[in-house]
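Each in structure tokens, the structures are laid out below.
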Structure 1
Amino acid sequence: MNAFITAAGAYLPGDPVGNDEIAARLGGVDARGDRLRRRILAANGIAKRHYALDERGRTTELNEELAAAALKSMLDDRGLAPADLDMLATATTQGDLLVPGFASMVHGRIGGGPMQLLSAAGVCASSLAALDAAVAKVRLGDRERAAVVGSELASRWLRASRFNGAPAKGGGGGDTDAHFLRWMLSDGAGSVLVESRPRADRPSLRVDWVRTVSLAHEHEVCMRAGTADAGTPAAGRTWQDMGSAAAAEQAGMMLLRQDTSALGALAEAGLKEFASLARQGLIDLKRLDHVLCHYSTNAFRDIVFDQLAATGAQIDTGRWFSNLETRGNTGAASIFIALEECWRTGRFEPGQTVLLAVPESGRFSFGFAHLTCVAPEAAQPVQVQVPERAAAPVHEPVPTSDGNVFARLDAVWEDFERRLDAVPVLRRLHAGESTLEDYLRLLFNLRQQVADGARWISRAASNFSVDLFDLRSAAIGHAAEEHRDFMMIERDYAACGGSIEAIRAGRKNIGSEALSAYMFHAASQPDPIGLLGAMFVIEGLGTGKAAAWAAQFKEQLGLRDDQVSFLAYHGEADDDHFAKLQAILASPRVDAAAADAIVSTAKVVARLYALQLEELDNV
């Protein structure tokens with residue numbers, strides 16, 4: 001099952017505040033502090049921002065109210081009400097209360113019915129952590145509509161009253177590391193809606209993948225509040241150990257602080273994570289149509305551009321979008337506020353790709369998400385005919401002792417296609433003569449073998465040595481994604497009138513028995529790199545065949561989306577898997593010996609996979 005962003009909303013409190021108005025709004029700036037303010041504002045490039053503060057510096061709205069307003073904007077965009085949601089995932093640096101969680105408070109504010117809640121804590125990247133959770137639940141089929149909101153009310157941390165009593169290490173009534181953030185942060189909220197189907201009246205954004213990663217094991221704390229000490233906190237030295245909140249305030253523990261000297265390292269680390277995703281085949285900078293990158297300052301952006309250019313990457317800055325200058329740095333809300341502006345102004349067109357990138361300085365975390373704009377569901381054509389050649393995509397050749405691995409695998413694929421064309425159930429499908437019985441038999445037989453998939457992948461992972469640790473990690477991740485596939489088949493089978501008890505009690509046909517036995521045997525060998533050939537065949541079926549089969553069964557039998565979800569899901573999700581596989585096959589890992597093993601395994605798996613389709617019900 002896929003996940004789509006189908007609506008977006010944003011809320012920015014009050015009128016925009018210009019650079020010359022900030023000091024009056026936040027208060028307490030002496031001559032030295034004003035020079036610091038001007039220097040920071042000149043570097044960050046922010047011209048306007050919003051505060052939930054009135055002219056006298058009094059808070060006008062709660063953080064939960066900002067979030068609720070952004071959710072209302074998003075729901076209005078979709079024509080829905082809070083009662084239509086069954087999940088709410090929130091992201092913020094600090095809610096209004098210490099307890100309960102922020103999501104509970106936002107749920108209570110918006111109303112609606114019972115729903116699953118998630119409060120993602122952190123700083124900027126918590127937004128994509130919340131999105132990741134919502135996407136995962138929708139893809140699993142556990143939730144139908146999940147709202148995600150990032151919201152920040154930083155201004156309460158920035159008022160002069162917090163600085164006046166703090167020990168002065170850098171002048172201006174407080175620490176320089178705290179003053180830096182004082183002129184950087186502002187208030188706002190952004191929200192998106194995640195659903196399992198694209199909307200019918202306008203384009204949607206398919207979520208191809210979301211990745212978050214922490215490098216806290218390599219870096220000290222960079223952005224912090226709750227301690228006056230730099231680096232790793234110590235027992236007895238946090239704000240909760242001070243006896244009273246007033247004592248913590250007097251000790252300067254309630255200031256937001258930023259180690260500005262670490263920001264260069266943050267940019268470098270973020271680029272390494274970007275490069276890692278590119279090596280996995282998940283990002284192709286040349287093919288990205290839009291990059292929405294959250295950054296706190298234009299100086300950070302310039303560092304990224306300079307370092308990318310130094311690697312030889314072609315940077316089209318027109319593809320990069322940020323509204324930092326007009327909306328300010330709103331932390332966890334920033335990426336959704338930027339996405340909402342692009343959404344509202346029609347920046348995305350069907351077929352275009354979008355990368356969301358969020359670095360977080362807290363202790364060096366990063367979030368990335370890849371989206372593809374798709375046409376309205378009503379406008380998407382139904383593909384009835386199988387293309388003359390639906391071959392799995394190939395990559396640039398890698399030299400081996402016998403030609404190149406991709407050319408050899410392509411030859412295996414051509415032979416595999418000829419065998420598939422002769423399979424009776426598929427021959428009838430291509431001729432437009434399929435029956436519901438054909439489809440049920442196909443699901444029944446596939447389920448028995450697919451149920452073993454995650455098991456042999458996990459076994460393969462356990463047999464990779466430390467020298468092939470990256471392949472072990474890839475296999476573990478793939479097993480996690482695949483281990484519930486057979487449940488999707490069961491749901492499709494039941495939705496078509498089949499018996500869950502019957503399909504679960506089914507036996508493998510003779511082709512499935514042979515295929516599963518071979519896969520477990522191959523996975524049990526030391527460093528089973530040949531299994532990349534099996535993945536080439538199986539993932540190639542997904543990316544090259546499954547979507548067309550789903551469309552044909554749906555058209556010929558009058559089926560609904562929830563009756564062809566397994567084939568439709570793999571028709572799109574396997575594009576991601578196949579891209580990762582291509583990157584591995586193109587890597588130095590694949591020498592001549594590995595190429596021979598991969599091609600040999602692909603030949604066997606292709607023959608046995610076709611055999612299981614030829615021998616439906618022959619147990």
Structure 2
Amino acid sequence: MIFKLTPAILLGLALRSAACAGDHLHARDSHAHEHLESREYPQVPLTPPYRPLVWGDLNVIHTTDTHGWLLGHQKTSWAEPYYSGDLGDFASFVTHMKQIALHKDVDLLLIDSGDLHDGTGLSDGYPPGDVDAHESNKFIERLPYDLMTIGNHELYGYADTYDMYTNFVPHLAGRYLTSNVNITVFNSDGKPESVPVGNRYTKFTTRKGRRITSLGVIFDFTGNDVNTTVQAVGDMVKEQWFIEAIAEEPDAFVLIGHMPVSNDSWPTVVNAVRAVHPLTPILIFGGHTHIRDCTQYDGRSMGIESGRYMETIGWMSADLHAAKHNRNNVTFTRRYLDQNRVTYEYHTRTSNRSFDTDHGRSITRGLEELAARFNLSHLYGTAQQDYTLSYNPYPSNGSLVSFFVENAVPYALAINNTRDSIPNIIIIDSWALRFDLLKGPFTKNDQLTIMPYQDSFLYIANVTSGIANQLLPAMNKPAAIQQKRDETQDVFSSHEIDDTADSARLEEIDDHPRVGGQASFGYVTRDSCPDADKADDTLHTPLPNYDVPFYVGSNPPNVTADTPIDVVFLNFLGKEIIGILNGLQKDKTYTMADVSSYSPTLASDILGLYAQGMWN
């Protein structure tokens with residue numbers, strides 16, 4: 001890989017050289033030193049932020065939708081190095097920022113908006129009998145979060161929710177907020193009782209004496225497991241506890257929630273507060289849609305989302321002192337920080353010698369030990385190129401969706417399968433793929449990151465090829481897709497970040513960044529708040545972004561239209577495919593009795609099997 005030394009990269013190198021001077025002489029234990037050599041010094045130079053953060057008298061560092069990415073992004077394909085910090089680096093950053101806040105004599109809060117589960121081997125690679133994210137959450141507990149709330153991925157399995165309720169929530173000492181989410185547990189009398197997972201709300205006073213009222217809200221989610229309940233936001237704001245919670249005016253409302261800041265139910269909450277307190281400043285921290293976004297509901301409120309997968313760290317500041325003495329708009333700022341050590345050292349004015357804290361290093365070491373315990377570095381094979389979800393068009397040789405459904409799935413399902421000789425078409429949902437497959441070692445962690453779902457494959461036999469080939473177009477009709485989106489109510493695609501971004505439709509992408517002026521490939525955000533083009537902390541050239549159909553299929557077999565073939569599909573698509581088949585023809589009325597198991601191979605096994613067989 002060849003890099004041109006443009007002015008921007010030279011500036012990054014100069015900053016790194018100054019930061020790194022003498023660092024190799026700094027005494028550390030051998031394990032920490034090994035980590036520094038392999039990860040803390042970027043394999044490629046990174047463009048630093050281009051101006052300092054703007055501090056107010058109330059400031060917030062925000063994370064959301066981290067989904068287990070606690071060791072950061074460790075691949076060298078672009079733009080992964082920009083997200084290469086780990087949770088230990090972030091912990092050191094927070095420590096330094098807290099010290100800066102003390103020096104400036106202002107308040108600084110740390111907030112998270114949910115979805116800690118489901119995403120990498122650290123959360124999902126647990127041995128049988130354990131619970132998702134139980135071990136990885138122990139490291140999140142070690143950060144000084146002031147407020148946290150629940151996400152939908154904490155609600156898909158009762159065991160996950162109960163583990164949060166029992167083991168995680170107590171560490172937040174009343175600051176884990178679930179205003180509209182309950183769990184059913186046995187009370188002291190041994191009877192089932194529905195109780196909030198965390199607290200409905202909290203009121204606290206900051207170090208500088210500011211009175212804060214906070215709630216934690218999730219969108220109108222309906223995919224939660226039995227013995228958990230999610231109340232509609234519109235009903236929540238009518239509850240007596242809510243009315244009492246907002247009755248007293250604080251210096252600011254700090255509202256957090258796993259809910260998009262644009263086009264969702266935040267206005268319902270804001271309007272309920274505004275009906276009682278028309279001028280009180282409101283700071284909102286949302287999530288769920290995996291994008292960088294910002295909205296102002298009026299001149300004295302602001303809401304931000306801060307991306308996903310530990311790629312983005314959000315920043316908001318507000319000047320509450322000025323707002324307290326006038327009826328003018330509140331002065332807010334927001335910023336989306338790329339999550340890496342270059343960013344952290346720039347904003348804390350530290351070097352590699354002075355940046356790390358003992359606390360941060362211990363978190364990094366603990367995460368590495370957990371990865372080793374879960375055997376996440378187990379190697380299946382080595383990928384010779386990148387396969388991406390949206391940086392390459394579908395279909396194409398660089399599309400992960402193309403590669404998965406056209407190559408990997410047919411190969412893996414054919415292993416020890418007596419129906420291998422029968423022509424088939426295989427149908428999957430593209431949003432089940434959660435992340436790119438990037439060049440280099442393909443490990444257990446990569447397998448869990450890209451396709452974590454343990455779905456099985458079913459089939460319907462003896463469907464004529466002519467009818468089978470009409471299934472995908474019918475499933476991808478706009479009306480059908482909108483209904484499916486309404487039903488799923490989740491973000492499945494790993495590249496729905498910055499759907500408000502200026503995403504140029506590039507015909508191709510080089511294996512190195514095009515650097516122009518002071519930018520290289522990364523996220524380029526255009527949100528709805530003032531200075532919409534100045535929200536990103538680091539200047540980038542926009543990444544390409546191509547749409548992918550909701551449902552995709554393998555290459556149709558080269559047979560005549562009347563040839564009977566197998567229609568193979570993921571287990572949860574059965575009823576949908578049966579309904580469409582019955583609409584496409586009248587010769588047979590299909591029912592679930594016509595559906596059989598096609599292979600014992602699960603969706604989560606596909607890529608590992610392919611890599612073992614084809615990439616060694």
Structure 3
Amino acid sequence: MNGGIEIKTILKEKGVAKYEDIISSVNIEKFKSGKSYDSYKFMGSHRVDCKGDIGTAFTVWAPNAKQIYLVGEFNDWNENSHPLTNINCSGIWSIFIKDLNEGEVYKYCVIGCDGVKRMKSDPYALHSELRPNTASIVYNLEDYKWKDEDWQLKKKIRNNDKKPMNTYEVQLGSWKRKWDGDFFSYKELYEMVDYVKDMGYTHIELLPITEYPLDMSWGYQTIGYYSPTSRYGTPDELRAFIDKCHENEIGVIVDFAYSHYCKDEHGLYKFDGSPQFEYEDSLKAENIGWGTAHFDLGKSEVNSFLLSNVLYWFKEYHIDGIRVDAVSSMLYLDYDIGDYHPNKYGGRENLEAIDFIKIFNEVIYRYIDNPIVVAEESTAWPMVTGPTYKGALGFTYKWNMGWMNDTLKYMEMDPVYRKYHHELITFSFMYAFSENFILPLSHDEVVHGKKSLLDKMPGDTWQKFANLRLLYSYYMIHPGKKLLFMGCEFGQGLEWRYAYGLEWELLEIEAHKKMKDYVKDLNHLYKNEKAMYEIDNSYEGFDFIDPHNSDQSVVTLMRKGKNPEDFIIAVINFTPVVHYDYKIGVPYSGTYEEIFNSDDKEYWGSGQNMKGEELFASEEKWHNKEFNIRIKVPPLGATFIKGKNLILNK
């Protein structure tokens with residue numbers, strides 16, 4: 001008895017919500033109108049004060065259910081003892097249980113409109129059991145004390161477009177794995193944060209960490225949209241991990257699958273016996289290829305669920321950005337299916353999805369300071385990035401899938417054939433500024449028999465490593481923000497395996513260790529040179545000095561910052577031939593120097609560099625420039641050149 005009084009006093013001191021406020025008509029109407037952007041604050045489980053009694057309120061949306069019961073360990077999973085009430089016949093069901101507090105395990109026993117009884121997890125669960133168990137867990141988010149005030153203040157004034165953005169893409173369960181197959185916890189993964197900082201990355205991007213039942217889906221087939229997966233620890237331990245990232249000046253981006261969800265019995269699918277979260281039209285509801293269901297993005301309550309969800313992760317977990325997976329499957333009615341029902345204009349576009357995506361991005365930008373919102377959109381849909389008031393979808397960035405496909409196709413060729421396909425490596429510059437792009441070398445390219453990036457490269461062992469270093473140089477100097485999947489930085493030999501850790505033992509081998517050193521130095525060069533990131537989305541930051549040398553498969557380009565002296569000239573050689581006395585145009589008189597070379601011996605290259613040499617500009621026009629210099633071009637390599645003593649007014 002005294003314990004109960006003590007708990008009640010503590011909770012009241014913390015300002016526990018009133019139960020009548022949780023189930024107020026205002027909350028219900030906002031939710032049903034599609035304009036509830038914080039519905040997680042009253043839906044799901046919350047500790048509340050009900051007429052002086054402290055306990056937990058459980059609230060769930062199920063408009064067509066005949067009856068719902070709360071079941072859990074507290075009532076020995078009795079399916080009839082604790083019925084929820086349909087509040088004013090609104091389809092919002094709720095119950096208050098006295099003295100039921102954090103840590104309780106529960107589910108909803110839903111009697112559907114079809115008369116079928118289904119045991120459902122809470123769509124708004126804040127914590128969940130570890131698979132294969134599927135129950136929800138009462139959890140309090142109010143106790144965690146954030147420590148990232150400085151980071152949040154800096155983020156308010158940060159201009160992401162003008163800053164370096166080099167992202168390390170991670171699947172938490174397979175960065176490292178314990179010898180017995182168990183996962184590393186969030187706390188144990190602090191080691192990763194230190195590694196990412198040392199390597200020179202600016203952001204970590206996590207494959208989905210929302211709760212999911214099947215490991216092999218990597219998190220993209222979600223069950224608990226408000227519940228971080230229990231595989232690595234508790235919600236507060238995830239928050240501490242994000243705090244650790246921010247303490248080390250690392251931003252956190254998280255993948256989300258808002259286009260579809262898995263159809264497991266305990267999830268959202270046919271929650272109340274009807275197509276509640278999914279479309280009624282079976283052709284729109286089902287994603288046949290993935291075995292999942294599509295959200296009905298034209299339904300107001302689904303909008304409230306999803307819009308609240310994205311703000312929840314920004315506000316309650318302090319994430320800095322999201323990547324929205326499979327946007328194309330949202331935009332097109334005929335995505336991955338042969339038959340479809342056209343929209344009212346006879347087209348294949350999903351009109352309500354387009355409207356939802358625009359509102360989704362508008363809401364994020366309205367409530368979050370400088371968010372990063374990334375679209376994985378694999379078609380030529382116009383204006384994916386940019387403000388919605390200009391007709392765009394509203395995303396901050398788009399993955400440049402065209403660049404990725406062309407580049408990898410080109411790099412997989414034997415160098416002798418590359419001259420016949422020169423356009424694959426130059427065409428991307430023609431549309432590089434049509435969107436705000438991220439260049440992805442992602443997990444999707446190193447799974448399902450596609451081979452690791454290293455194994456894609458042609459030639460013997462030395463050539464494979466040289467080609468991979470060359471790829472990374474080209475990727476880093478190309479306009480656009482950067483993303484590299486874990487393991488690629490040291491030349492992972494095998495393609496990615498979700499059930500195993502990376503091949504860290506390869507760092508005992510010289511070539512792999514030097515590859516890691518190379519990527520680290522390249523990352524830090526990118527961060528330190530404004531020319532490589534300051535003007536990423538305009539031709540003002542780019543000059544194609546010579547794109548035409550297909551016979552020798554050499555490309556010469558220049559990246560420029562705001563100040564005239566901030567520029568880097570890159571000469572990229574896609575064949576194993578060394579070019580001596582190679583003439584390139586330069587913009588100014590004076591001297592130049594090589595600041596980076598992918599062929600240095602310290603990176604396991606052949607050592608064809610110009611370290612310490614002064615390169616004097618001749619007053620002779622070349623490549624449409626007033627001056628030129630003569631350089632050595634490394635085999636299967638790139639050299640980055642910068643002005644040293646320049647005469648800018650001539």
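We did not get these values from a lab; they are worked out from the coordinates using the rules stated. Just so it is clear, the structure is predicted and the values come from calculations on it, not from any experiment.
A value of 27.5, 93 was computed for Rg and Dmax of the Cα atoms in Å; which of 1, 2, 3 is the source structure? This value belongs to structure 3. Looking across 1, 2, 3, the calculation of Rg and Dmax of the Cα atoms in Å, for residues 223-526 alone that yields 21.0, 62 traces back to 3.
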